[in-house]
Structure 1
Amino acid sequence: MMNMSEMMKQAAALQAQLEETQRELAAATFMGSSSQGLVTATFSGAREMTGLTIRPELLAQNNPSLLQDYVVEAVNAALDEIDTTTKQKLGPLAGGLNLPFS
């Protein structure tokens, strides 16, 4: 049976690892593109949009509805990438704690 001191050391080590992983995720860059690659959205791991690229050929179509659809698609793809990566990196640290990202 583990003593209280050992449990506290393990908890502190887990906390440090969790904080480091969260910092790494926040500093990472995530990109998502529309299905035809005409729009690309870039986000930080903190879920802040840092860029949006729209290819000229899409703008030349002069179709606001299509542009809107592609922007939404690219943004959602980037956010999905953040969620997937967060689950992959933080899930193992959460163990069986049933946290929202595990």
Structure 2
Amino acid sequence: MKVRTRASAKKDLYSGYYFYEQQEVGIGDYFVNTISAEVSSLQVTAGIHSKRGKLFRVKSKFFPYWIYYSIKDNTVRVVAILDARQSPEKIYRREKKEIRK
């Protein structure tokens, strides 16, 4: 399967980068590399994760982030990479927004 990442998910990734980079220099790069590797692994594992509405989601193994994606025409579309520590209502609104796209 091909993996495509929407601009909104890339924006989420860079927000995480800036957050972790402020904590300690270098951790932002580690965050991006780790999440990117987990996104790439969806080529093999897509579809086996739990589903929330119309989107699949997988929790990062190393960071408190969820990766949301859909599958269509043999392509995995990563639509959001969300911090699991934010309010559930904020996550829910973002899920609904991405489903409508």
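Assorted remarks:
- Source structure (of 1, 2) for distance in nm of label points 7 Å out along Cα→Cβ at positions 12 and 36, computed value 1.8: 2
- Looking at relative contact order in percent (Cα under 8 Å, 6 or more apart) for structures 1, 2, the greatest value goes to 2.
- Structure from which -15000 was derived, helix-only ellipticity at 222 nm (-39500 (n - 2.57) for each DSSP H run of 4 or more, over all residues; to 500), options 1, 2: 2
- Source structure (of 1, 2) for P(r) over Cα pairs in 5 Å bins from 0, in percent, computed value 2, 13, 25, 26, 19, 10, 4, 1, 0: 2
Each reported figure results from applying straightforward, stated rules to the coordinates on display, with no laboratory input. Not measured: the values here are computed from a predicted model. Cβ atoms are built from the backbone, for glycine too; each structure is taken alone.
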